[in-house]
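Please treat every number below as a calculation from the coordinates, not as lab data. Model, not experiment: these values are computed from the prediction. Cβ atoms are built from the backbone, for glycine too; each structure is taken alone.
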Structure 1
Amino acid sequence: MSEAIAGASVTPLRLGLVGSPNSGKTTLFNALTGLRAKVGNYPGVTVERREGDATIGGRALRVIDLPGTYSLDPISPDEAVVRQVLEGQIADVATPDGLIVTVDACTLERSLVLVAQVLALGLPTCLVLTMTDELKARGGEIDHALLRDALGIPVVGVVGHRGLGLAALRALLPDPGAWERPAVPPPVDDADRNGWVVSVLDRVLVKPAARSARTEAIDRIVLHPVLGTLLFTVVMVLFFQLIFAWATPAMDAIDGGMGQLGEFVRLTLPAGFLADFLADGVIAGVGGVIIFLPQILLLFTLLYLLEDVGYMARAAFVVDRVMGRIGLEGRAFVALLSSYACAVPGIMAARTVPSPRHRLVTILVAPLMTCSARLPVYALLIGAFVPATSVMGPIGMQGLVLLGLYLLGALSALAAAAILNRTVLRGESMPFYLELPPYRVPPLRLVASQVWGAASAFLKRAGTIILATSMVLWMLLTFPQVEVPPELPAESAAAYQLERSAAGTLGRALEPFIEPLGFDWKIGVGLVASLAAREVIVSTLAQIYAASEEDEVSLREAIRTDRHTETGELVFTPATVASLLVFFVFALQCMSTLATIRRETNSWGWAAFAFGYLLVLAYGASFVTYRVVDAFA
């Protein structure tokens, strides 16, 4: 196994990984570097660079995972960076000492064009044939020795996720200068290059891979205009039902554990500042978000399974019919799909959209896709106010409401894209091509590592942004200390102090502006705090209600029973809950997203535009929702 470099005294060899999307390049990168990657951007361009260090055969290596590309004739920023790196055109980025070209053995014909372009650069190159097990399973066969002779470079067959062939590849990597070179480089002219591809295939392709009859039968349903759309709907309904049904027991267990932990702190420490800070500021604040970890785990497990099995690419094909009608390029689907995890990588994924105008449209509507940061907010409100009743068999009301919120965000994104494409950002679409990967059963280890990456990011967010915000909020909710009138009942003293704290004063100042939406000052404080991260409103409410409730009750129970001190009416009415859910569908309450929009567009103006138009949309939609629901409730 490779080892990470620690204090190497020599300059590491730089090896570039080149290949098309879905060619197994990232799996190979992880296998060579042991998942130890440094992530950043190339100088002067907002295209992600991933590098990993390893020591192989006593030689220090730096493996550079270049963006996926089908050709060195670029049509997008990602593809342009590949060519610029290989030709040494980016400042402070050295040309690789050697290139590892990954090619899916099942799609050799299409990939040989990229191989020919890479070989024309004259750099030491070796070819890695991936998916060789799948080629064999589909009845195909490639003569590796003949392919090596035809190309004039080393050829290694690997199955990356099982480690097969990696030893032979590692034996090559320490000395790229010794790799064979083609005696005659492939022709540069397109027509001559096509002839070269045909001649190579005639020599090396013993038997082409047959298209699986099972795959064809499944695709006849999955890609059908009507049946495919119905299947997509069923998959999405079940997706959100499972998020609620399977996660509830674990959430309840974490919720109870956090309550016991807070009680333990109060029993262990003397009553006073420190006990209140730890119980209400840290445990209640961070714990109010941590309880949604089971739903986050389920969300990403289901997403990655659908992607790795091969369904998501088909879903993109089905959805492209709709996206094409509104003028949004099909490549934007990948970016918008990524935004379900987080808007930041979704916005960054828009780099693959060739048209600058459509890239900008994708960036501006990506925040409308329901990211995982909204899930704790939705889960809290739906869990507290939507009855867990069955609508039809296993289909429950809570899951349908959650699905509706996700659909509202997605449909709003498409509508906003259509408006932008027809007004301020008109532009012509480019042809859309999409590779449909074969159906695969993903290795459990791969899915587990993907889910753990998402979960660890969520926990890191809870341990940094949410923890810091919770600590600051506790101070704002606690100070300044005021004198409680002696005639005030003891059970109202905490609420009196809370309303006159610094945070309470801010909330009271905001109340006239948010009252038309059905929100009180407590929700106002949560909305301000959620600008750091959307889910912070949950920890904010957890702290507010921990401070105002003498008895230990769950946050869901606390917001269900909370009443206005002046009128005695419920704070969270059906209209208020619906209004708040709709507000979170539209509002851009995430500083990280705004910073990413600024970086990707190189303009604070577009970031301000995104924040402004989404805030106006959120306010208007919430206002209408509150009035309509209040009228019929």
Structure 2
Amino acid sequence: MKKLILLLSIFTAVTLSACTADEEPIDNTIDCEQFPTHRDCSDDPDPEPMLCDGLGDACIEEVEELLATLTLEQKAAQMIQAERSSITPGQVETYGIGSILSGGGSHPSAYDNTTDEWFAMYEAYQQAALDADAGIPLLYGIDAVHGNNNLYGATIFPHNIGLGAANDAQLMYDISAATAREMLVTGIQWNFAPALSVVQNIRWGRTYEGFSENPIIHDNLTAQAILGYQDLDVIATAKHYFGDGGTSGGVDQGNSVMLSQDVIDIHMAPYIEAVEAGVDTIMISYSSVNGTKMHGSQYWITEILKEDMGFEGFIISDWNAIHQLPGDFEDQIVLSINAGVDMLMEPYDWEQAMQLIVEAVEGNRIDEERIDDAVRRILQIKHKRGLFDDPFRRLDDSHLYSDDHAALARDAVRKSLVLLENDNDSLPLDKNDTIYLLGPGADNVGYQSGGWTRFWQGTEDADLGVGSSILDAFTEVLAANGGTLVNTVAAADTVVVVLAETPYSEGWGDNDNLTLTGGNAHVGNAAALTIAAQAQAAGKNVVGILISGRPLLLEDHLDHFDSFVAAWLPGTEGGAGIADVLFGDYDFHGTLSFTWPATFEQVGYTSNREDYDEMLVQYPFGYGLTYN
């Protein structure tokens, strides 16, 4: 395709920069005994890509020899991924299922399961797969989208919208590597991340999963987001291919109406980067492009992604996504597999799906060569990531919420914050100040972390077991420096108001009311804004902090603040990282990776437009103040 060839000449690497204070180095030394395939552990200055052919003819021969021994039923089983709650280890052994997943909030038995309990569950499924007739190890997948967010006590990093504002490639790599380690304490080796959605409409409930509205940010972060996992032999997944960030009106799983140039310039760009980085798997989007469901598009999956772009990993469907295709269940399976989907995420209908694959081949609706191609790709990734050599590889608990990982997450918070206003040198705060700290986001680590934390839609639990709230961090700083926290406007010199959205994820987060007091905004924001207005009228220094998964309309509420900070969804270390910057130990670094609209009519007006006018919006793409 000539359009795809043009991509390489269209994109120029762009790195947004801002002043930052000197920082303590994070120890990212690789233990080569644990990660022998890591690039830092190789004597070869230019090692080959870790594909099956990169491992040599022996790997190819092993895969082909194994493939030749499999029955059609065993091949079909390799193409199935079931949800843990709907399949037993005994069934895994009986059917030889190729993959299991834990969906968002799917724990072995409880949200606070230990790492040993997670590993015991994984071990039981893996041993069952090895005891099956084919004896092929299975892949276990999770959505560890900002840390191992299903695991109690894990480090929760800022969501991708914050990392896009930081736009730091090394930071991105380090976070992926840290997440990989915190996955491996449970034995799990497949992550459904990173999300590469180039979000064009912030009404979409998954906006915070995207780095930016503009692919220049993805150009800087995509490869490092993938390599951080795969250098440690954790499988990465580029998702959701493609156009999920461009649906009309920001409707989840909707239709992306786009011109060919939009495909080239915006939505396909991160996948070019992902394929060049050697990503192991790609997940298909629920959404449609110009009316065609992506899960049924042979053109986009096989012709473009596999043939023209040269993708050598395997394709997985999204959760129950093929059920949105036309026809009955067999028709849906036939259409998706013939389109190029290699593994079906069928959380509950896995047994029927496997049988229908067999029947479709026997009925000449799917060529067995297509089945062989799918299984070959799956087996190669299993070889590539060492599943045949050590299916029970595990790291010890010292890697879970380690000092290094907490420090890394805190650094990520500092770099992701965006200073929108700072009138009259409102910031930085004095450490011996008298401060009234209020608002629904002031003392809640659950709100700081957002969706995909503990559960699919997140949690409103103020205590996640680790990390610090803004109140925790302010209390520590002020107590150590002679400052005071008070409970009234009258007693304070400075009033800090922390506004918040309540946690949400896909579907529940779609929002046509993007104000500070409507939609997904916390109901407590209204009272906090009233106090901000009172404090401003009383001549106090009024500081606003917004904990949110997207820009929200500030309207005339902004008039009541001397300074205002976009903190996004900073995670467990949000309190400490925010305090570091607001009290002046570090300067602001982040710049907006999304346009901040002044009115609802401007939602969807992005920096990708040729007629983009920075003066029309509240704050333009790339905006961000610093103390310097």
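One of 1, 2 was used to calculate distance in nm of label points 7 Å out along Cα→Cβ at positions 181 and 557, giving 3.9; which? Considering all the candidates, the number was obtained from 2.
Computing Rg and Dmax of the Cα atoms in Å, for residues 325-604 alone across structures 1, 2 gives 21.7, 75 for structure 1.
Quick check: 24.9 is what I get for Kirkwood radius over Cα pairs in Å, calculated from one of 1, 2. Which structure matches? This value belongs to structure 2.
Kindly point out which one of 1, 2 the value 4.4 was derived from, the read-out being distance in nm of label points 7 Å out along Cα→Cβ at positions 157 and 229.
Details: 1: 4.4; 2: 1.1.
The read-out comes from structure 1.
If helix-only ellipticity at 222 nm (-39500 (n - 2.57) for each DSSP H run of 4 or more, over all residues; to 500) is calculated from each of 1, 2, which structure is the one that comes out at -17500? Answer by label: 1.
Name the one structure among 1, 2 that mean count of other Cβ atoms within 10 Å over residues 93-100 of 23.6 was derived from.
Working: 1: 19.9; 2: 23.6.
That value comes from structure 2.
Can you say which of 1, 2 returns -0.48, -0.77, -1.29 when log10 I(q)/I(0) by the Debye sum over Cα atoms at q = 0.08, 0.11, 0.19 Å⁻¹, for residues 277-468 alone is computed?
Details: 1: -0.32, -0.59, -1.35; 2: -0.48, -0.77, -1.29.
The correct label is 2.
Taking 11 as the value of relative contact order in percent (Cα under 8 Å, 6 or more apart) derived from one of the structures shown (1, 2), identify that structure.
On the way: 1: 11; 2: 17.
The structure behind it is 1.
Computing mean count of other Cβ atoms within 10 Å over residues 381-388 gives 17.8 for which of 1, 2? Computed on structure 1. Say we calculate mean count of other Cβ atoms within 10 Å over residues 109-116 for every structure; which of 1, 2 gives the highest result? Max of mean count of other Cβ atoms within 10 Å over residues 109-116: 1.
Computing FRET efficiency 1/(1 + (r/R0)^6) of positions 237 and 405 (r between Cβ atoms, R0 = 25 Å, to 0.05) across structures 1, 2 gives 1.00 for structure 1.
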